[in-house]
Structure formats: structure tokens, C-alpha cells
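Next up: some structures, all given as C-alpha cells.
Computed from the coordinates by the stated procedures, all read-outs in this text should not be read as laboratory data. This is a predicted model, so every value here is computed, not measured. Cβ atoms are built from the backbone, for glycine too; each structure is taken alone.
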Structure 1
Amino acid sequence: MPILEAKDLTYTYSIGSPFEKTAVDHINLQIEQGEFVGIIGHTGSGKSTLMQMMNGLLKPTSGTVLLDGKDIWEKGADRRAVRFQVGLVFQYPEYQLFEETVYKDIAFGPKNMGLDEKEIDRRVRETAEAVGLREELLEKAPYALSGGQKRRVAIAGVMAMEPRVLILDEPTAGLDPKGRTKILSQLREYHKRTGCTVMLVSHSMEDVAKYVSKLLVLSHAKVVCYDTPANVFARGDELEQMGLALPQITRVFRLLRERGITFPEEVYTVPFGAELLRAKLEGRAPQC
């Protein structure tokens, strides 16, 4: 049974007004426990709205969201508990930091869960370490940190609730390449260590190609495909028609193919591409 499921899920904004718009249109989706899922799509494709419904922040216009097979909007459902199990990190989450210290900000979620001080302290320190925040930063005011550090504090605050599903909406938006790589690498290590399900919304094909195990592609409020990165990027022409840019390495290998240099698989990460090239030059089978 999937940990999280959308059944015929629809959400329409401003119903009955001139501004009525369907952001999510009859989506069916199953997310398995332990997956690292990337969600991509053009601006306005419905990514953020879908994630907020999965977390229980938005009530579907129609359809259902199931957590462990139970409708999170059924009568008597504890949606507060749902949000502890399905944690959501908003885009530019550093704007939501408000406590006096980094420690208190990370501790806010666990404290609201009713945990004791010893457990709260453990979670704060473990998640701070997981996102690369040094211990001496815990007593600093959040506003005194760099942009990347603030972003990690906000992510740690959701991680500290130890959700079974961690949803991140563009967690690297506005960061430089070094900061982006650092956060995504830490998320990958967190996923490996905890085995939790991670859902990452991103505009960067390079990011999702490198880190995720499954890719969900949205366009005009509907699911285009949900598959492995290799199978999704094999539909490169279709993705480009939707306004999505393929990873640079994929475009390079497509150009090689057009010039008659063929490879056995679609290439979407640099290490995989480098190994394919070495293998072809050395006349051996790739070790991938």
C-alpha cells in the first residue's frame, strides 16, 4: 500500500468568480514509502497546489488524499497529526523564521507535538547536524545567518518533527550553485539515513536528475508522466514542447546521437555520461 495517494484530485481557485482557475485537475498518484520523488513542471502547472493538498493545507475541491489508506479529510480525521507526518517546507522558508534563536526555531515543531525537553533537544541537535549547521550557530539569532544557513534552519525545523513524508517546494530557489548543491546533498544523505519519503519540487532538471528515484511531470494541472528519470528524459522532445529544459548532459548526448554516435541508454547525469564515454573510447561495456 502506498504511503500517500491522490485519487481523482482536483482543486479550483476562486470558484464562481471571473478569476476561477483549476490548478489541479483530476490527478491520480501513488507515492511509495521510501521514494525520493522529483516534481517538475512549468510555472502554473499545479506543483505547489498539489503539494499543499498532500499536506492537508488545502482541502480538495473534489477527490481524496489518502495517508496510509485513510482519507485525511474524512470526518474526525486529525489533520494536525497529518501535518506532523507529512512535513512541508515552503519556497523561501527563511521568511518564516521568527524565534529569537536558531535552536528555538528548530524546536518549534517538536515542542508543538508535545514532546519532552530531552527529546526536543535530541531532535534539534541531530537535525541541525544533518543540514550542516554548526552547534555554535544554535544560539545565534536567525537574522544573523547567511541566506543558505537560514534556508537550512527552516528545513531543519520541519525535519525535527521526523515526518514520514518530507515535501520541499523549491528548497534551493535563489541560492548560488554551491549552496544549492550543499542543501541537495544533505537532503540525499537525510533520505538515505532515515528511509523517509521525500518529495522535491524543482525547476532544475539537473537537480532532479542527480538526486531523485522517480519523476512526476505536471503540465496544465494534469500528470504527464510519473516514472524513473531515465524513462522521463527519454521523452525529451515532449518535455521541451512543455517548456522544460533538459539537463545539459542530456542535450549533449542527444547531439552526439544526431551525429551517429549512439549509446545504449538515455544520459541524464554527468557521472553516467562520463562512464559511457570512457567505455566507448576503451571499447568495453560501461560499468554503471
Structure 2
Amino acid sequence: MSETVIGVIGGSGIYEIDGLENARWQEVETPWGAPSDAVLMGTLEGVQMAFLPRHGRGHIHTPSTVPYRANIDALKRLGVTDLVSVSACGSFREEMAPGDFVIVNQFIDRTVAREKSFFGTGCVAHVSVAHPTCPRLSAACLEAAQDAGVTAHQGGTYLAMEGPQFSTLAESKMYRESWGADVIGMTNMPEAKLAREAELCYASVAMITDYDSWHPEHGEVDVTEIIKTLMGNAEKGRALVSRLPALLGAARAPCPHGCDRALDYAILTAPEARDPALLAKLDAVAGRVL
């Protein structure tokens, strides 16, 4: 058994965790540059917590400029074992209404301007993201949401777009009708892929703020309405997070789905051919196998 350390990456509207004991903001240096912000560390019900505001306090990073590799590396260095992403999203489904949460289990990655891997020339690795979220951690998020009185939907496909603009009507209809996506956001890719490379259990909680632009009765995205719903969702999101320590516990067994062993057979470059400079940068995310 090891020790549980719950990491939370908070999206729009969520910049803190309520009730943290011994709370402190900790700066973390990574070989991938500076993370979005310092990390808020503390304990909640005897479980260590690490909170990172994805866009930085004050919302300074766009979805495209979030330093995804530095964020995941920093949380791994701090000992995070279970990582929960909380982010604002649009909905493609009538029944997934603004104010509801969706526990995402699949992604379609349409981002084009972001570094998507820790690995590269000199150390090649291929991890599976067929099932990109951890079922155990996702189940805990669902239970926590329901305990908090949130209408939560189990399972959904998240379309990750580049942004920062919202979808055109034609795009929104295509994602909904032809591609079968359920929610749309701008930040969970490459975050989920990098979490898998770093052998972290990862769960994604999509907090619905709007119906994107497909809905005939809602029209285009209204930023004023989004902000209003987002603020209400932020309170619900903090309530969800506050319930996770009791559900996950302080003692942690190996992930039954193998998330924490994703690199067991992933690295293909022969040891004698590996680039020492890249290996040095991989000390946190891949140190277990390197």
C-alpha cells in the first residue's frame, strides 16, 4: 500500500479548495518550464491534496498557452497519485443541461497547437489511451457529485477543440450529430494523454455551462450566461472535491486498471540509444521505469 495524494486541476471559476488544513502555496520547478501557477498544498480529512489552477490565478493562460507538460510534471513531483480535472464545458445533449456535471470517459482530440507528449527523439514511447480515464477514480467523482446534490451523468465523450473562440454552428452540429460527442471544452487535451504518460490515475469532471451553438432555443453561446452558470458550478465543484478524500482514503493500493503502470512496456528506444538530456527531463514522469 502507498499513500494517496489527490491532485486537482481546477478550470474556469475554481481557484481553491475549501477546508484545506496546513494550506500553503508551493512553487515547483520543472524541466518543462513553469506550471500555470504555484500549487496549493494541504490535507483534507487526513488525505494530502494538491490543487493547481489550470489558467493561473486571475485566469492568465488561454487554453492554448496552458503549460500542460509542466503542470503534470509538477503534480507528479509532488507525489500526486490520483488527478481530477474539473473544467467548464458546453453540452451537445438536451439531457446534459447547464448546471449538470458529466463524468467524462472518452475524448476526441481536435487540438493542433500544443505539445502532446513528454517523449520524443531520443526516447520514444507509446502509451495506450484507449480508455483515457480511470474507472475507479471516475466512480469516486460520480459518487462525490451525487453526494453533493449535483445532477451528474456517468460517461460521456469530450470534444477537445483548440479555441479560444467557440464553435461555429456547422461545427457544433457536426460534433453532435456526426461525431457523437457529448460535451465540448478546450483544456482536457493533451492533459489526459500526459497524465497517462506520467502514470497518474485521471478523471475528468465536465461542468456544463451552456448548449454550445447547436440548440435551436438557445442560439449562440452567451458569455454572460456562461459566467453566471460557471459561478454556480464552481461552488458545486468545490463540494465534489471536498468529498473525495473520504471516498478514496489515505491508503492506496495499486490501480486495478493499470493507470500507474502505463509505461511498463511503452518505451521502445534501446537503453544505449537514449538521449541523456531527455532522460534527465523525464526523471519525475518516467523515473519508475527509467
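Could you tell me which structure in 1, 2 was used to calculate mean count of other Cβ atoms within 10 Å over residues 233-240 as 21.8? Of the options listed, only 2 reproduces it. One of 1, 2 was used to compute relative contact order in percent (Cα under 8 Å, 6 or more apart), and the answer was 27. Which one was it? Of the options listed, only 2 reproduces it. Of the structures labelled 1, 2, one was used to calculate FRET efficiency 1/(1 + (r/R0)^6) of positions 17 and 105 (r between Cβ atoms, R0 = 25 Å, to 0.05), giving 0.10. Name it. Structure of origin is 1.
Suppose you compute P(r) over Cα pairs in 5 Å bins from 0, in percent for every structure in 1, 2: which one lands on 1, 6, 13, 17, 19, 17, 13, 8, 4, 2, 0, 0, 0?
Derived from the structure labelled 2.
If helix-only ellipticity at 222 nm (-39500 (n - 2.57) for each DSSP H run of 4 or more, over all residues; to 500) computes to -7000, which of 1, 2 did it come from? Computing helix-only ellipticity at 222 nm (-39500 (n - 2.57) for each DSSP H run of 4 or more, over all residues; to 500) on every structure in 1, 2 gives -7000 only for 2. 1, 2: which one has Rg/Rh (Cα atoms, Kirkwood Rh), for residues 145-200 alone, as calculated, at 0.94? Label of the originating structure: 1. Highest-scoring entry among 1, 2, by distance in nm of label points 7 Å out along Cα→Cβ at positions 65 and 209, is 1.
From which structure (1, 2) was Cα extents along the principal axes in Å, for residues 57-128 alone calculated, if the value obtained is 47, 29, 26?
Derived from the structure labelled 2.
Each of structures 1, 2 was scored by FRET efficiency 1/(1 + (r/R0)^6) of positions 1 and 241 (r between Cβ atoms, R0 = 41 Å, to 0.05); the highest score is held by 2.
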